[in-house]
Structure 1
Amino acid sequence: MPSAFRTEYDTMGEMQVPASALYGAQTQRAVENFPISGLRFNRGFIRALGLIKAAAAKTNAALGQLPPTLAAAIHTAAEEVADGRYDGQFVIDMFQTGSGTSTNMNVNEVIARRAGDIVGDGTRIHPNDQVNLSQSSNDVFPTAIHLAASETVHRNLFPAMEALHQALAGKAEQFWNILKIGRTHLQDAVPMRLGQEFRAYARQVESNRGRIAAALDGILELPLGGTAVGSGLNAPKGFAASVIKQLAETTGLRFREARDHFEAQASKDAVAFLSSALKTYALALTKIANDIRWLASGPRCGLGEIRLPEVQPGSSIMPGKVNPVIAESLLMVCAQVIGNDTSIAWCCAAGNFELNTMMPLMAYNLLQSVELLASGSKNFAERCVAGIEANQDRLNDLLERSLALCTALTPEIGYERAASLAKKAASTGRTIREIAEADGSIPKDRLAQLLDPWTMVGGND
């Protein structure tokens, strides 16, 4: 019966590795050293590492650093990693060595073993000397963070934000000719269009897309080429430029080499900036989701100005209750992203001298934030915003009963007289219109003009 394990070696000696594993001794040591959380890096991050290794192999061959046959095999194996064929082989916990060396070696070992199989004839390809040639974990790992974040934002988050923007903008147009009472300090304010409220939400999403795009500029600058500390030791001239050019061509993104490799590896300011932009979007979504929950509150004993799609029963004890669950799920997404940003900020502040040693955590949290915001935005657009309806009767009733309508009377009778009418309306339960008509100080025709809510909401701009 074949053994379940095989013996592998690294500079510290023997390790027993599962016989079916493509990885080797260093990966197995990390598996045993970090039984922390069970959390693993996602598909986008493994793809980024595969793309980097593939481009590095091709460049090393072109620069005469690797024999063409070995380079071709490494390139093929790395592309297979990038395509997701061996995701089950990346087994190291996210809480590991702070430079990400364990994950970098996991990738190196998988590619080395697979490349050896491609070459055949018992050829052994070395994970350090050949797969990791001209590289260091200290420049590869942060490059993978930047690459994965850039791709995930462009592929997933931006399309989701556009879908949400369009859904909100569509509601703004649909509700443009519907009036409602505005609110400030959670108190009644002057009239406005329901469409203006939703147009503001749409603009929030649009503005945050611009902020995230601005933050991505620093992420497009890649640390690759600095090797251990930023000096580029053991990387041939032209290596980084060639690899980065290939990465730009493969992804369609405008990656460029870091202007200062020491800064690029010692600090993670660009990651902090992007995370902060993601957090800002989460704050905007929190405001939007909460507003929509409040506007739909009730259905009879709350504001009840809009109706949300009914997607599932809301209570295990109260029959017929339906809750705003899609908005609630988005609020939890936002809470997670805000927490992730706090963790990333702490990680970015924790760099010492020429290296930050909390990169795996910031990588995990940054990519999780991007993915959560993408899926949360898309789900909110499709399952909530798209089905929102206006409760016209409720909107009209609240509008007519609002004491804030007296604001329109101030040019005619002054602030103090208008306030007196408002207080009388509040104490009697009557409307501003009824109190003003009974007061008789404003002719009825003129009063009708002044209290026409359409004159209070601004134009069509």
Structure 2
Amino acid sequence: MIVMKFGGSSVDSPNKIKTIEEIVRRELARKPIIVVSALRGVTSELHELARTSYQGTYPSTGYVALRHYELIRNLGLDLSISPEISELGDCLKTRNLPHLQYIDQVMSLGERISIKIVAAYLRSKGLNAQAFNSYDLGLVTNSNFSSAEFLPESLPAINSSISSLDCIPIITGFIAKDKKGNITTLGRNKSDYSAAIFARAIEAEELQIWTDVNGILTANPEIVPSARTIANLSYAEAKELAFFGAKVLHPNAIEPAEERNIPIRVLNTLDRNNPGSTISIKSPRNGVKGITSKSNVIIVNNRSGSMIDSHGHLADTFNSFSKYGKSVDAVATSNITISGTVYDWQKLEEIIKEISQRGKVTLYQGLCQICVVGDGIDETPGIQGRVFGTLPDIIVKMISQAADSSNITFLVDADHEHEVVRRLHREFIENYPI
């Protein structure tokens, strides 16, 4: 069995859904399980409707209804989505749930409608497809609404449910239910994660992520037009690239597949014969595979002379971030300074107030985080020299590399982002096979 996930960019037009039918048909012998996102842009629209409604205004559901009915009509389907559109209207009127739970309830309708459309179209072409909400097949999460984590006890239930089916299941990505039966979501852009959970549960032969590009690229093509597809990556390389800026695959999707050594293939719905990228336990070539970047990064710098030979200072500092549920992505320390990077201001003022009691806090803003990724770079002499040798005229604000790491991370002023990425790409990738 294989799991095939189709993102919003793969289901937002009649031609793309027709292509899905062709892709699924050629994989029938491998018993495909299909996970589907909402149409591109619909989740954002639903989130805005929920936000506006929660502030006391009753917004129109017309755009959401029109997008889906237009697609249904252009596919030639006799399909009603009136129950879902009515539910959306009722949700927007009543607003009788806590805020985040309410947002999850509203946003779940995007996937719940899209699976009906995809399943109906496949049936119209003679395939035995049926639509299923993921929670009806056993996917259960905690109650952390809008960013729920699946519960491992879901895995046997999912396996049992899938094994009992005699059809091609078309399953909602992104959404689930908690133990009390409340709808939850795994977080924005996490349909990949849903697919990986299902792949892990059934110990799939392969997990396919279908999107609108030819796999994972060596750099952002908007910055480096010569960026090309990385044919093979390890799980570690893929996680680093996904976490530090490559948006083709969500980093959370890799862990469940890695647990059972399930290969992940990232493929292009618009170019279905392209081999894309394959992610597995080991890639055939060590060395730099990709350059990623993130802008609008903030360094939180905590300087304290009392840190010297003290115990618990690091723990106290990071406990403050944990207390407010804020992730620190890259870290560097010295005898008197702790530096960490964050990506937004949420809860940051409260954290600064707390850690200021243990040192002088300085923020550095307007920065870009650059990440050089590849297995073996932590054991290859001269890599760091080559990285920073390309930047003789650029000030590096912070450097982070773990002892056993597939990446070198550093920060520069955001104005230098494109230039730095291009220089590194020329140095490590343009004249080498990937």
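In terms of FRET efficiency 1/(1 + (r/R0)^6) of positions 6 and 254 (r between Cβ atoms, R0 = 25 Å, to 0.05), which of structures 1, 2 is highest? Don't jump to the answer; show the numbers that get you there.
Numbers: 1: 0.05; 2: 0.85.
Largest calculated value belongs to 2.
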One of 1, 2 was used to compute distance in nm of label points 7 Å out along Cα→Cβ at positions 246 and 422, and the answer was 2.2. Which one was it? 2
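Out of 1, 2, which one gives 0.60 for FRET efficiency 1/(1 + (r/R0)^6) of positions 174 and 342 (r between Cβ atoms, R0 = 41 Å, to 0.05) as computed from the coordinates? Display every interim value, and only then the final one.
Numbers: 1: 0.60; 2: 0.95.
Of the options listed, only 1 reproduces it.
Upon calculation of distance in nm of label points 7 Å out along Cα→Cβ at positions 54 and 406 from the atomic coordinates, which of the structures 1, 2 produces 7.1? Don't skip to the end; give the middle numbers.
Details: 1: 7.1; 2: 3.5.
The value was obtained from structure 1.
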One of 1, 2 was used to calculate helix-only ellipticity at 222 nm (-39500 (n - 2.57) for each DSSP H run of 4 or more, over all residues; to 500), giving -18500; which? 1
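A value of 26.0 was derived for mean count of other Cβ atoms within 10 Å over residues 46-53; which structure in 1, 2 was it taken from?
Structure of origin is 1.
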Rank structures 1, 2 by percent of Cα pairs over 32 Å apart and report only the one at the top, that is, the highest. 1
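Readers should treat all values here as calculations from the given coordinates under stated rules, not as data from a laboratory. All figures in this text were calculated on a predicted structure; none of them were measured in a lab. Cβ atoms are built from the backbone, for glycine too; each structure is taken alone.
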